[in-house]
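Enquirer: Below you'll find the structures, each written out as structure tokens.
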Structure P
Amino acid sequence: AGAGVVTAGAMIANIWIRRLWLPVGAAGIWVAMLLLGQVYPAVVQGFFVTPNAQSYELPYIEREIAGTRQAYGLGSVTVSNFNGDKPLSAQEVQADSVTVNNLRLWDFGALQDTYEQQQAIRTYYHFVDIDIDRYAIGTQYQSLELSAREFDVTKLSQSAQNWINEHLQYTHGYGVAASPVNAVIGEGLPDYVESDVPPKGKLNLTRPAIYFGEVNKANDYVFAPTNTREFDYPQGAQDAYTSYTGTHGVSLGGANRALWSLKLGDFNLLVSGQLTPQSMVLYRRNIVDRVQEIAPFLSLDGDPYIVVVDGRLYWIMDAYTTGSTYPYAQTSSFQSNDINYIRNSVKVVIDAYEGTADFYIVDPKDPLINAYRSTFPTMFRPIDSMPPALRAHLRVPVDLFNVQVEIYATYHITDPKVFFAREDVWDIPTASSSPGAVGSQVQPYYVLFRLPGEKNPEFLLIMPFTPHGKPNMVAWLAARSDGANYGQYVAYLLPKDKVIFGPQQVANRINEDPAVSRDFTLFHQAGSTVLQGNLLVVPIGDSFLYFEPIYLRAAQSQSLPELKKVILADQDNVVYTDTLPQAIAALVGGQPPPPVTTPPVITPAILAQITGLVAEANVHYKAAYAALKVDDLVTFANEMAQVGKLLDQLQALTGGTGPGAKASPSPGARASPSPSP
């Protein structure tokens, strides 16, 4: 740059000096600069750098690997070996019966169609999407698919879309539909554990109203309570009505009513006689909009999910901190932004009735969330303060795992020399859903199964990998979500000297199976549409089990997708039957041994529920004997009745068969209790 300035100055000066040697010298300097700027680097690159590229780049590669793994939360992935080439046996199926009983045969799309037709009940209810979670149903730890039954006023008839209906009467959705991931009844329909309105089932839902949810619509605000009774749920010829009893809306007393009328552009609010001094406005009821308004500095996950806890409905939403300046870390795309750092630092819990949003810090080591916590000290809570029953439903989110999977496909390599050669890069596998179709990428999926070497089943998010440009499976990655293992990652490497079929290879085997091809042809000829579900794979014992559901849908409009066939495969065989038990029996060479009666598995999620029930029972126990000391026998009896109910629930979770403890207060007794702390 300095030489350029001098040359330019000499040329300008030559206008007056008029000496030949000045332009000649300037031209010489320009040629020298060209040689130095272009030729010299090429010489250095060609004669020194390229022949020794590995030795020069290794220190930087080593830093890039370490920085990238740390930036994406992959610095402590546990790596183990897994053979996966053994034939599946009946004994392994029996030993992993929880895995087999929780194979997800209901794909989200097919199940959402079924919920919409079977459980919407009325045209104005809508299931936005299907969530998957785990629950203790009796003594069984099960994967359930569930969805919130939300109210969508846009589905009302045009004549019914008026101010009273939209903002005073039709204010909330109602309950959930839930079914096990592989249970089928009748002609191939879900076997509900929670259904209908009013709700009935095994989730013990007592506060089913949904005032805050995922439905996204304009002018999404309601006023409650008012002189107009709110529609609660359909009930024969006489609908049920209610009034909102929440306490976290915005009061419309005093000048607030006029101000909100101005803000909303709603003149009816100002003049309506239906509002009372107790009326509140429930505003910004879409939970994503609500949380984004509270914490615009956090990135939000694309899949909030509904949970049922202690009879109430809550939404759990994952929130992220991200950055783009982490040293040495590789850049990736996340929600249309380039990032090179991400942490799922916050879990947001939104009460579906009240609309309150609680922010829990799940990764206290994240410096970004610590900075936000210092700025907003009353906004964030430690994860230990989350109720155990809610904490049992936390899961590693798919949006985060997708980014991590993309990074880990390359940055599982920790040897800089191997990384330089790029000889062990992985791909995300593909699988085609019909003969001749182009394979689409396999998406991460939640499964309930027992990791190799572990005693109990867990709720996991997993992804298989294939070698770059090859279809066989080379590894799989699992993210753990239960209890103290939350957020731990485990990678299992397959033998490099053996071929373990990848999803696309198994999809080809299925599509080439004569029985499958014949049936598909017959179904199409009969006027039905064949829908092949997602092909998924889980490890069982020292083998892999591949499974795919087959649905039939009649040609008529509004027909239900029915689960009619199940395809299972291992390394040697493909079986195609009507039901999962038949498929298991066919695959392992006969009817598998009957399951051995064993005590229920106490998983981390169930343990969290037990801990919460014990604590709650202790509170009622102390209250009962405090009442007894002052001769308040009515309160004593009521509190002991609550203790009895809680003991019944504990007994169900731990597999007891006898009746729960029943309180039998003795009025004449004078107790000197020593309640446990």
Structure Q
Amino acid sequence: MRISRAALAATLLAGATAAGLGLSTGPAVADSDQRLPIESFGDLAVDAVHQRVFVSDPTSGKVVATNYQGHELAEVTNLPGAQGLALSADSSRLYAVVGDADAIVAFSAETLTEVDRYSVGAGRWPGDVAVSGDKLWFSYDESRFDGSGRFGSLDLTTRAVNLHQRAADVSSFNGPPELSWHPSAPGLLTLTDVRSTGGDIAVYNVSTGTEELQFETLANGYVDDVAITGDGAQLYRAGYSGAYRIGVPGGAGTKVFTGLEHFTAVDVAAGGQIAVAVRNVTAENDLAVFAPGATEPELSFALPKPAGIDFFSEVVKRGIAWEPGGPRLFAIATQGAGYWLHTLNDPDPVEPDPTVSTSPQPEESGIELTGPLSFPWGTPLTMSGQFNANWGERSGLTLHVTRYDNGTSTGTVLKDVQTGAVGVYSFTDLPPFIGEYRYVVSFPGDASFTASSVQRVVGVDRAVPSLELTRSSQGGALAYGSTVAVTATLGRTYRSRVVEIWADPYGSEPNRLVKRATVNSAGKLTASVKVTRNTWVTARFPGDEVSNPTSYRMNVWTKVNASTKLSRHYKTAKIGSTAYQYFRKSKNPLITQTMTPYPGRKVRTIIEVWKGGEWQLWSGRYTKLSASGKASFTFVTGAKVGKRFRVRAEYLNGSSGDTVNYNSAGAWKYFTYTK
């Protein structure tokens, strides 16, 4: 076996004796580093019993377990919003906050299998968790991002949830506070507001199972991490504005580690040594270890920059943790678009076997593959990924792609892909049918890199084809009895090309099939529909083995026939260009109006008078139509001679007694009076 070449790149920046911690007094190196299969960082927990490192990934919704060298051992997915992590005192259980599920999930720390799930209350969004005795302490918001910042406890025996009453003290947090505790002082729980400047830091005694505020202080600037010493006598807080040591109780704060700045994380070892991480600016001073009370670090580390990554390493917020009772220090660093686990001060590093040839060995490689978990049939599938290795040129490599259809063991070999800059690659495929497909991307290995492969299962779902419906007359409402041509346009389907066109008039008349046929080569089918009422015209595709049924409908608005007839006049003559019917003042006109009949329908009669150079409303009335669509009445008015009138029949949807047609109006009839 051989030492990771990345580990050899770590540089000792400053050194001093470290006997109390069990540190070697020789050069400090990063004994191993490994890229983690995560998209984001939530929290870190170290299990000394099983020699595991657990990392949560809220973006991907998972928890990953690795060995001390960062090699993945197991992962659990479907944990949306996975955030805070905590181990039981005996390391038998790992507790993970799953914010989007309003729950804390318990796993076997040895196998990472789920053993229990505890609800913290519907609608609550937990953020962090700590263990004290038989209780889980958790922080939460009443809903995600509401900024209420509260905490409570959950009894592991009774499953009862007890929420802290904010009125009991003056602590206040902007969002779920971060929880900090030390295995040697499990009765003290620290809550820290990390989302605002000048936020609260509060210490509670929870040894009795109920919370009792010990002291509270306000931070000066943003706080990224807080750690408590094993004797419970001091807190160390770290943030962009510096690091401070705070006495417990009392809250007096002293600025420490003044030779460094812009801190991201802090943790206290069982022996009292304090590890801090700083934001990297110059590729130096990523991490430093201080003896209790010291002003200069015992050890300083510069994390290596992986091959092909053009960014310096930077330890993430809350991204360091000591091995409980041990000398190892673990750090999560972001480098470019990835996250890496660095193991520092490993007392049992992997040394080269002197009996084995020292000739160059291929670098260990790995392949990532991402893409949709499912997508509709008939659309191209694009998948992408990256070929990873700590060292070596990763561009220009040939990767083989094989597709295994619907559980078959015989795969279809797809076109090879070439890696681009920093090992990225992508490919596109068009699966032939619905079902599950397994894609395998492999690298056969060469003198520079070991062989590796990755696979991903993708589900191809039934597709909903496109379907549209248009009409020949794209204007407004149609005249009563019109015939309109409607055209359905069907998109891509698997096999069937049959489309149905249906017409469903308003009212009691049933929906009827107008035409059922195969669309032409352009995907079109046209039918003629005669309309007498407002009509829903629907195009339907019944579906086939792969394509789901679908439909598209549109409303064809249709007017009524409406007309007016005047009787008892003695002549017809024009006034200007308009024909008028003339009545003696002794004869009252008989107005007869005809409209398309429908049960309960009424005609609206509008009479206007010419006055002041314009037509003005004289009267309006509704008259019930006969079964044949007729309505008559005699128009009576005084002071008639010389007045000019006009009258018409109207249908108003709803007001005329039904809703089966579009608003309509007949032609005006004009009349006047003489002596």
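Each reported figure results from applying straightforward, stated rules to the coordinates on display, with no laboratory input. Remember, it's a predicted structure, so these values are computed and weren't measured experimentally. Cβ atoms are built from the backbone, for glycine too; each structure is taken alone.
Enquirer: Out of P, Q, which one gives -9500 for helix-only ellipticity at 222 nm (-39500 (n - 2.57) for each DSSP H run of 4 or more, over all residues; to 500) as computed from the coordinates?
Expert: It was calculated from structure P.
Enquirer: Now for a separate question. To test your reading of the models, identify which of P, Q gives 2.7 for distance in nm of label points 7 Å out along Cα→Cβ at positions 151 and 255 when calculated. Write down the numbers at each step before the final one.
Expert: Numbers: P: 3.2; Q: 2.7.
This value belongs to structure Q.
Enquirer: Could I ask something else about it? Matching task: 14 is the computed value of relative contact order in percent (Cα under 8 Å, 6 or more apart). Pick the structure from P, Q.
Expert: It traces back to P.
Enquirer: Something else: Name the one structure among P, Q that distance in nm of label points 7 Å out along Cα→Cβ at positions 39 and 551 of 7.0 was derived from.
Expert: Here the read-out was taken from P.
Enquirer: Another question, if that's okay. Where is mean count of other Cβ atoms within 10 Å over residues 111-118 largest, in which of P, Q?
Expert: Once mean count of other Cβ atoms within 10 Å over residues 111-118 is tallied for P, Q, the winner is P.
Enquirer: Figure out for me which of the structures P, Q the number 56, 54, 38 belongs to, where Cα extents along the principal axes in Å, for residues 391-614 alone was derived from the coordinates.
Expert: Going through each structure in turn, the value belongs to P.
Enquirer: Now for a different question. P, Q: which one has FRET efficiency 1/(1 + (r/R0)^6) of positions 135 and 503 (r between Cβ atoms, R0 = 35 Å, to 0.05), as calculated, at 0.00? Display every interim value, and only then the final one.
Expert: On the way: P: 0.80; Q: 0.00.
The correct label is Q.
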